[in-house]
Structure P
Amino acid sequence: MNSFTKQQLRDAAIYCLKALIFAVGSYLLILVIYGGSRLSFLAWSGVVLLVFTIAYIPYLVRSIRENRGP
């Protein structure tokens, strides 16, 4: 595995960890502010991870284009 691939995998893993931390924090805020939720933590985490993944795609494409060069 080349260094570019390792860098991309590490960046993606860090990004997913950030998404998971955001999911936990935001779910706890929902519980504290609203006093409960009809949405399960698993469903909320899935939605947050999906949105973070969609938001990561432009960054990944930009990174691949910059690495490919002219």
Structure Q
Amino acid sequence: MSSKDHRHETFVEWVLALLDERFSWLGKDIDDPVSGADTVDSLVDLHRDLTEQRNAIHRNEQHTDQ
């Protein structure tokens, strides 16, 4: 397995774990109704959290470059 393949596999595993954590109903064979509003709220929260993580990484990189 090449380094690129390993990074891709790791990324895919990370995304799947994140989706399972935030949207536990995904991939389940249940017919329980899912609220569209709750799903949108969860996506907004996820987007905000990921944006904050990215911004923190950029701030840390800028801090260490100085």
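Read-outs: derived from the displayed coordinates by stated rules, not from any lab. No experiment lies behind these values; they were computed from the predicted model shown. Cβ atoms are built from the backbone, for glycine too; each structure is taken alone.
Calculating distance in nm of label points 7 Å out along Cα→Cβ at positions 37 and 53 for structures P, Q picks out Q as the one with the greatest value.
When helix-only ellipticity at 222 nm (-39500 (n - 2.57) for each DSSP H run of 4 or more, over all residues; to 500) is computed across structures P, Q, the figure -27000 traces back to Q.
Tell me which of P, Q gives 69 when you compute percent of Cα pairs over 15 Å apart. That value comes from structure Q.
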